[in-house]
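Please go over the structures that come below.
Readers should treat all values here as calculations from the given coordinates under stated rules, not as data from a laboratory. Note that the structure is predicted; figures quoted are calculated from it, not measured. Cβ atoms are built from the backbone, for glycine too; each structure is taken alone.
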Structure I
Amino acid sequence: MNPVPGTHGPGTDAGGERVDMPPGSIVTRADVAHLLRRAGFGGRPSELDALTGRTRTECVDAVMGFRAGDPVPAGPDVAPPIAFSRDRQWEQHTALVEWWIERMVDLPQATSVPSPVPAVAAPSPLQERMTLFWHDHFACAQDKVHDIAALFDQNRVLRRGALGSFRDLLGAVAVHPAMLVYLDNATNVAGAEQENFARELMELHTIGVGNFGEDDVIAMARAWTGHNTVGWNGSFEDHTYVYRSDRHDHGSKTLFGITANWNGVAMAPGERDVLDELCFGVRQRATARFLARKIFAWFAHPEPSDAVVTELADVFVASGMQIAALVRAVLLHDEFWGPQSRWNRVASPVEFVVHLFRHLPLRPSGVGLRWRMEPLGQVLFDPPSVAGWPSGAAWLSTATAWGRGGFVRSLRWKASDAGFLAGARDLTPADGAQAVLDAFGLEEVSDATRRALERWYADASAGASWSIPPQGFVVGALSPEAHLV
């Protein structure tokens with residue numbers, strides 16, 4: 001997807017030619033808006049003002065909350081927002097969807113780095129965006145797990161480790177009750193091996209397709225035997241993790257061409273640790289490249305060159321597989337700031353909804369958010385498959401476009417009643433169009449979008465000025481740029 005016509009950013013000149021931008025270069029307001037769209041959920045005017053005119057490095061430091069070379073703080077923890085029980089799972093799931101959307105909406109963007117950096121980071125949009133990334137990467141769905149408390153606890157694990165050691169995060173997720181149940185390792189025992197988790201651990205979580213064979217899947221499944229859950233305890237299905245040595249295959253296994261006494265997580269002397277091998281052994285480069293490509297696509301654009309992937313993977317490996325080092329390298333990269341990364345990605349339904357509520361005089365709770373998200377195609381804590389949600393152009397289907405339109409229309413009177421565009425009557429068409437853009441924080445739009453908004457405003461003010469607040473909400477929310485990040 002091309003950048004918005006009529007704009008160009010750092011990394012390019014007015015003709016769109018590539019111009020490398022050193023980290024000390026001064027960034028513009030449009031540059032800051034791009035950074036906060038990608039590393040957060042969009043910037044409010046005061047946040048854009050505070051970062052405009054600073055260097056690229058200063059802006060990335062503020063977004064991350066610490067500088068290169070600082071100790072990486074642990075991600076913030078969160079207390080359960082509701083009381084969990086084994087019944088009323090649907091209602092609890094609904095409450096958690098609203099809670100997480102509201103958290104994304106409310107978090108302010110820090111505009112400076114704390115000194116000294118705390119051991120535990122303050123909540124930030126980047127921490128939340130990375131939690132969302134890992135929520136998709138390590139997909140687990142309530143539709144199968146049927147344990148919303150476990151899924152919330154996994155969410156806490158992802159947030160705490162979002163920018164820390166990938167090995168530590170991978171280890172915590174691998175034996176978490178949500179993952180054990182979702183990918184069937186809860187019942188993986190010697191003599192009756194279950195290959196689901198073994199395959200997805202390699203294909204989706206670490207090294208990717210092409211870096212393992214079917215023999216590796218078999219060996220990997222054997223290595224993870226005995227890493228189970230308690231199971232039926234006489235009253236209910238207990239999803240607490242337990243390692244059962246008597247149900248683990250203690251024999252030699254050949255994995256990645258190495259014959260050893262492999263265990264998913266080494267539990268005794270002489271055992272070889274699978275996760276260490278994936279993160280630091282013969283498959284480290286494959287894991288580093290797989291994660292570098294995916295995280296670059298999450299922040300920048302979906303088609304990095306092999307040279308860019310190699311460059312980022314080198315940083316990741318040199319850091320000891322520290323996620324923060326990889327994320328920082330992506331956010332400082334010329335291609336992140338260049339035209340190939342501007343306005344090129346369709347917002348996911350969560351991103352779209354969060355953007356709306358960040359600019360609305362409404363709260364996400366109380367509007368039936370969970371069931372309204374279903375037609376859009378993305379309900380948090382319930383991805384559609386082990387691969388998570390689709391991305392990019394996949395969100396441009398007729399069904400999802402119809403869902404977004406219905407979602408916006410359902411809120412127009414609530415927005416109007418709450419004062420949205422209350423002062424936007426009796427303006428010139430140009431000023432009326434600008435009022436709509438300002439209300440949604442859309443600082444860069446195409447000439448075509450601006451002309452369409454001016455025509456709409458002229459028609460509305462001529463015969464139905466009363467409709468400007470509710471309909472202004474609809475036309476602004478459905479403008480093309482409101483669906484891009």
Structure II
Amino acid sequence: MPDAARKLGIFPAFHQVDGRRVVVVGSGEAAAAKVRLLSETRAAIEVFAEAPAGELIHDVRQAGAKLIGRAPEGVDFADAALAFIGTGDEATDRRFHALAKAGGVPVNVVDRPELCDFHTPAIVNRAPLAVAIGTAGTAPVLSRHVRARIEALLAPAFGDLAALAEKLRSPVTGAIATTDGRRRFWAKFFRGPIAEKVFAGLADEAEAEARRALAEGDLAVGHVSLVGAGPGAADLLTLRAQRVLQEADVIVFDRLVPTDVVAMGRRDAERIYVGKKKGNHSASQEEINAILVREAKAGRRVVRLKSGDPLIFGRAGEEMAALREAGIPFDIVPGITAAFAAAAEAEIPLTLRNVASSLVFATGHDVDGETLPGWAGVALAGATVAVYMGLTVAPKVAARLIGAGLRGSTPVAVIENASLPMQRAYAGRLDELGRIAGRAESGRPALILIGDVVAESALALRPAPLAELAA
């Protein structure tokens with residue numbers, strides 16, 4: 001049981017107002033605000049205002065409400081579902097509050113919590129889905145801040161998903177006899193490919209697939225999402241990535257994915273670690289492919305969580321090929337790749353007019369271990385080059401570039417742990433990369449940026465020399 005400090009003084013509930021009268025009393029902004037709020041419902045709004053302001057008149061018209069140009073009497077509250085009082089005058093507010101209470105109507109009096117039977121929450125409207133956020137009237141601004149966060153998390157299509165569920169409720173009850181069976185159906189419905197079709201704006205296709213699955217009893221095949229976890233900072237995770245993590249039955253994650261990002265998944269989701277680092281692979285790529293296929297075929301919703309973006313050096317191509325071959329539906333959720341995070345933290349413009357008009361993502365070695373596989377030419381042409389996984393071979397990269405004709409004075413930056421609190425950035429010249437020979441990357445991922453744009457950054461004004469990285 002929660003301690004007394006954590007117990008609520010209010011009980012959250014939803015009032016039934018569909019087609020019922022809701023009375024608003026007041027002539028100014030307070031009354032207008034309540035009219036705007038009520039306009040998101042199917043209530044029959046009646047506004048009593050002796051001297052309505054222009055704003056109130058406009059909001060009444062927009063809401064399709066009824067404006068009555070007098071003060072309310074006791075009979076006006078009869079059979080109302082709710083009453084909102086906001087005249088701005090305490091004595092008048094108390095008089096109308098007493099009339100409403102005498103009629104047995106729940107009352108909210110604006111800015112007078114001691115006279116409120118209920119408090120007006122901040123509302124996230126995804127009709128028929130609704131989320132209400134309240135602070136018992138103590139901190140309405142905080143409610144609005146929380147509402148903004150939830151608005152961002154809940155795509156408008158959640159309302160369409162809820163509407164489709166409401167439409168299918170009777171068919172599901174008729175087709176599935178047991179409570180457990182219906183629960184399993186709805187779990188697949190809300191977290192599977194049917195929901196994804198709704199979120200993609202394909203509501204008709206989603207309904208057709210749901211009815212087919214219901215008729216055939218076929219919701220056995222799961223779904224895989226290849227998700228970019230970003231560079232490390234949890235607040236750089238995309239909203240879509242947060243959503244699919246919350247929907248996952250299984251999370252398959254890499255070494256560089258921070259634990260607090262993995263923890264964003266459901267508490268009961270299974271977690272499978274498949275991390276790799278140089279010379280030490282927890283699972284081969286073939287084994288990872290097999291895990292994704294196995295879990296999806298078991299009807300589970302799988303998130304394959306990768307550092308950065310799954311399509312940039314994330315071996316997503318191999319996993320997509322395996323999923324296609326197995327007939328497993330999948331989608332891709334982009335993430336912020338390390339080059340973007342590193343450049344942002346070090347304030348380096350990756351492209352800059354009259355300096356660099358192209359950008360190259362590269363690795364320090366290819367699948368056969370060959371250093372600098374074929375991209376020296378683009379560096380010579382003035383492109384900014386972002387070298388992933390290249391710290392251990394940085395001296396070879398520098399030697400090959402200089403040997404190909406790139407000047408040794410070309411500016412270079414090395415950024416470790418981009419976006420994380422322990423991030424460090426170093427600046428120097430291409431011919432200085434040899435000083436970090438033998439440097440190990442274990443536990444400290446780093447990205448190398450090569451190009452004249454580095455000289456245009458704030459990092460160039462306050463550099464930590466490459467020699468410190470070698471120390």
| query | Upon calculation of Rg and Dmax of the Cα atoms in Å from the atomic coordinates, which of the structures I, II produces 29.9, 93? | reply | II
| task | Compare FRET efficiency 1/(1 + (r/R0)^6) of positions 51 and 411 (r between Cβ atoms, R0 = 25 Å, to 0.05) across structures I, II and report the one with the greatest value. | result | I
| request: Work out FRET efficiency 1/(1 + (r/R0)^6) of positions 131 and 379 (r between Cβ atoms, R0 = 30 Å, to 0.05) for each of structures I, II, then name the structure with the largest result. | output: I
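Matching task: 17 is the computed value of relative contact order in percent (Cα under 8 Å, 6 or more apart). Pick the structure from I, II.
On the way: I: 17; II: 9.
Of the structures listed, the value fits I.
Starting from the value 65: which structure in I, II was percent of Cα pairs over 23 Å apart, for residues 171-434 alone calculated from? All intermediate terms of the calculation are to be shown ahead of the outcome.
On the way: I: 65; II: 59.
So the calculation was done on I.
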| query | So Cα extents along the principal axes in Å, for residues 59-138 alone, computed for just one structure, reads 36, 31, 23; which one of I, II is that? | reply | II
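Given a value of 22.9 for mean count of other Cβ atoms within 10 Å over residues 35-42, calculated from one of I, II, which structure does it belong to?
Working: I: 22.9; II: 16.6.
Of the options listed, only I reproduces it.
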| note | If distance in nm of label points 7 Å out along Cα→Cβ at positions 267 and 451 is calculated for I, II, the one returning 6.9 is structure I
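Can you rank I, II by FRET efficiency 1/(1 + (r/R0)^6) of positions 259 and 419 (r between Cβ atoms, R0 = 30 Å, to 0.05) and just name the one with the largest value?
For this comparison of FRET efficiency 1/(1 + (r/R0)^6) of positions 259 and 419 (r between Cβ atoms, R0 = 30 Å, to 0.05), the top structure is II.
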| said: Of the structures labelled I, II, one was used to calculate helix-only ellipticity at 222 nm (-39500 (n - 2.57) for each DSSP H run of 4 or more, over all residues; to 500), giving -14000. Name it. | reply: I
